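Just so it is clear, none of the values below were taken in a lab; they were calculated from the coordinates. Nothing here was measured: the structure is a model prediction, and the numbers come from that model. Cβ atoms are built from the backbone, for glycine too; each structure is taken alone.
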Structure P
Amino acid sequence: MFSSIPKLKLIGRALAGCVAFAMAAGAAAQAPEKLKVRLDWTPWGVHGAMHLAQQKGWFNAAGLDVQMEDGNGSVTTVQIVGGGDQFDVGHAALASMMIARDKGLPVKGVAVFARLSDVGMLVPAGGGIKGPKDLKGKKVAYTAGSLEAPFVDAFLAAGGLKKSDIELVNVDAAGKAATYAAGRADAAFSTIPFFLPVVSQTRPSEAVRFADYNLNMPSFGLFASEAKLASKREAIAKFASVVAASWQYVYDGHEDEAVEAIVAQRPQAKLDKKVLRGQIDALRGFFQLPAPAGQPLGAPVAADWSTAVKTLTDAGLLKSIKDGNDFFVPGLVRPVALNAASAK
């Protein structure tokens with residue numbers, strides 16, 4: 001399971017050299033700037049910091065009028081945000097954005113919250129499967145059109161195996177969790193923080209991360225089209241910075257507040273608070289907290305993108321762009337002092 005990481009103690013403490021936005025009188029004196037955000041999927045734990053910032057008024061205090069719309073997959077979100085004028089910012093698995101940019105879509109990363117790849121393998125807790133070498137002769141569920149599919153060969157090779165050494169079962173993405181939870185597969189390749197708390201309710205499980213086998217790439221974060229970055233750069237920077245500060249607040253011991261915010265803002269979704277909390281807890285291991293010295297959480301780390309270029313190129317998913325710096329815009333995530341009165 002994931003290692004325990006000390007809680008951050010950033011909220012309520014002075015930040016040396018903090019470049020704080022005017023989140024009170026100055027912002028209130030002007031009409032808030034509208035910002036429309038497309039999310040990666042239907043409500044789940046990865047949206048916690050954004051819903052919390054909305055509920056506590058942190059976006060409004062920064063001079064933003066934020067509207068968030070649920071999505072139906074990272075790939076679709078990248079295509080919609082990058083290919084049109086309907087949305088200003090997207091939230092998605094950023095490897096999908098990198099692949100799209102390499103194919104010519106003018107999108108760039110703005111913030112990275114989960115610095116480790118979220119894809120990997122779910123296995124029964126205490127079942128003896130600790131890595132790829134333990135899969136010989138096992139039945140493993142996966143989805144052929146998913147992001148994890150191109151990395152299966154490399155993951156198995158790290159354990160000295162080939163696809164012929166396992167029984168690889170192609171399952172529709174919508175039914176993969178149920179297939180594994182019911183015991184109809186010995187393991188499953190999927191996105192870990194989303195599915196782990198879901199399947200563990202029926203089949204207690206643990207995760208094996210692809211990132212631990214030299215298959216890493218930035219996971220969930222924010223991106224925008226080059227056109228929007230040109231026309232709404234400061235608004236996008238404010239949004240990214242508030243979301244980053246909100247995540248710091250969440251992982252400073254306010255995880256349940258994030259759960260309540262998701263439920264409150266998506267009342268029709270009939271969400272399970274226990275699953276949401278499990279997803280937020282699972283995500284923490286992918287954030288690589290604390291943030292690098294001198295940087296706020298969410299600021300893109302150049303070395304991460306260079307690693308991702310190699311991972312995606314080796315898998316045949318990148319063809320043209322070889323410089324990791326071409327995939328993100330630095331300097332848009334800045335330290336923010338959240339409104340102390342609402343951060344209680």
Structure Q
Amino acid sequence: MRILFITASRIGDAVLSSGLLAHLAETHPQARFTVACGPIPAPLFGPAPFVERVIPMPKRRRSGHWFDLWRATAATWWHMVVDLRGSAMGFVLPTLHRRVLRSSWEPKHRLIHLATALGLDRPLAPRLWNTPDQLEAAADLVPPGPPVLAVGPTANWGGKQWPAERFAAVAARLTAPAGILPGARVAVFGAGGEREAAAPVLHAIPAERRIDAVGRLDLPTVHAALGRCAFYLGNDSGLMHIAAASGVPTLGLFGPSSEIFYGPWGPNCATVRGPRSFEDICHAPDFDHRTQESRMLDLTVDTVIAAAGKLAARLGMAADNPARENCPSR
């Protein structure tokens with residue numbers, strides 16, 4: 001039994017679809033899966049033990065990537081084709097069953113929308129996988145010791161990036177004696193091309209407490225490393241969704257994107273924004289989606305500190321709670 005699972009080109013959407021893939025594997029234990037997705041999130045699916053093949057789909061002119069996928073899969077008789085991108089692939093490939101996600105603009109979380117592709121009435125939490133080598137590499141980066149505050153100060157668009165200097169200020173206060181993680185190490189995560197954007201945060205952390213994870217790990221190892229941290233703070237990004245999938249308490253910062261659709265998912269997650277709603281920001285007369293200037297300047301350090309404290313209190317992260325210590329088995 002073979003199942004073709006077609007998912008997103010962006011990291012965040014691909015992570016959110018992973019719960020659906022895990023559900024299919026559990027309900028079809030004899031199936032072998034092929035996953036087709038964008039080349040950047042492709043490494044996330046390789047470690048899954050039931051995934052036989054991952055097909056990266058670099059975008060080509062005139063939708064040539066879809067022809068490439070058809071050519072790579074048309075010779076296989078599929079038990080099921082699951083297409084979360086709403087293409088015609090489910091109708092042009094030989095398959096017994098097709099599940100195609102229909103577009104929707106209803107104000108509901110992306111996970112709720114994704115579940116409709118399989119006819120489910122409940123969202124499925126993201127789930128990612130790791131190889132032993134990736135777990136070992138994560139342990140090398142984040143060894144046992146004081147708890148670790150993970151920070152993701154970048155995003156795929158400048159408008160969604162809270163100023164790096166404010167991330168540095170929040171990290172300093174959260175790890176101060178009166179913070180939720182006194183004396184904690186601080187790990188800064190980001191892609192290789194985001195080092196300049198992350199530099200103000202890296203430079204603000206004392207060397208003896210700094211863990212530099214910018215551009216040093218593949219995505220599955222990032223997932224494993226985040227699972228060894230005590231708290232995650234970051235912009236709305238694919239990294240935020242990887243953090244939430246790892247189980248680390250996750251606080252997502254939002255501005256010109258909607259937490260209703262894309263908030264981090266799970267009982268350990270929360271979001272925070274400034275006084276303006278998504279609609280207030282994106283429907284303002286001066287809004288320009290082409291600008292790289294932050295649209296989150298009205299989100300203050302004090303507001304983020306308060307939100308982090310509220311999430312920590314909800315999760316019982318008191319000063320004497322042993323769960324705050326770094327836990328390699330998370």
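Brief remarks follow.
- Among P, Q, structure where distance in nm of label points 7 Å out along Cα→Cβ at positions 55 and 279 as derived comes to 1.4: P
- Highest-scoring entry among P, Q, by FRET efficiency 1/(1 + (r/R0)^6) of positions 103 and 255 (r between Cβ atoms, R0 = 25 Å, to 0.05), is Q.
- Computed 28 for relative contact order in percent (Cα under 8 Å, 6 or more apart) - originating structure among P, Q: P
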